[in-house]
1. Out of I, II, which has the highest value for relative contact order in percent (Cα under 8 Å, 6 or more apart)?
2. Consider the structures I, II: one of them gives 21.0 for mean count of other Cβ atoms within 10 Å over residues 14-21 as calculated from the coordinates. Say which.
3. Taking log10 I(q)/I(0) by the Debye sum over Cα atoms at q = 0.11, 0.12, 0.19, 0.24 Å⁻¹ from the coordinates of each of I, II, which one would give -0.31, -0.37, -0.91, -1.39?
4. Work out the source of -13000 here, i.e. which of I, II gives that when helix-only ellipticity at 222 nm (-39500 (n - 2.57) for each DSSP H run of 4 or more, over all residues; to 500) is computed.
5. From which structure (I, II) was mean count of other Cβ atoms within 10 Å over residues 22-29 calculated, if the value obtained is 10.0?
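What follows is calculated from the coordinates using simple rules that are stated; it is not laboratory data. Model, not experiment: these values are computed from the prediction. Cβ atoms are built from the backbone, for glycine too; each structure is taken alone.
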Structure I
Amino acid sequence: MSIAQDIAAKLLTELRLIILQLLADQPSGSANDASLCEAVNAMGHVCSREKMRELIFWLQGQGALHVLDLRMSSGLVVATLTERGHDIARGRSRIAGVAAAENGGA
């Protein structure tokens, strides 16, 4: 694997953690793909809505999120944190493909 591929893979793991942490900070544990994309971009990352949806669906496949796909009606995908996702966001659990959170988060 090249250095560029290593960096891209690490960035993906970090973006997945950031999504979980952003959701953990929401009182409802939920947000739509547009809001998450805007928040991630405001943090200095570059993430398209298409990439955000890929990340959300990947996290769903790992059991970290529940996803409501409303693209046909509103054009949005709504992600809701699962218990597993909350534990990962707060550093109490780990899964391959998601950067490790610092333990001790609320």
Structure II
Amino acid sequence: MNISTLATLFSGYSGQTFRTRAQKKGPQETIIVGTELVDPDGSTVELDYVTKQTNGKWLIVDVIVDGGISELTVRKSEYSLVLRQKGIQGLIDVLNSKADELISRE
């Protein structure tokens, strides 16, 4: 669901390119792959992919936008609040609703 949510940020292609900046070791045996999304006008958005090898496959476990906004942390905070306010059924309802919305955009 996080991947689908991130994909909605890219509503279309208008000449943007991705540029890899660097790779570095991160916490807990992760590798952080720094990239930039470059618009044709030269403006950039930093997207750092936190990757981890699991069962022989490299997986993206988080995306950090503009050097500090962790998608995983944002979702964890959002879901924790729903869980506290509406309980497990409320969280299930929110997740199902988000999944339905993402599917309807395809």
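1. Comparing I, II by relative contact order in percent (Cα under 8 Å, 6 or more apart), the maximum is at I.
2. It was calculated from structure I.
3. I
4. II
5. II
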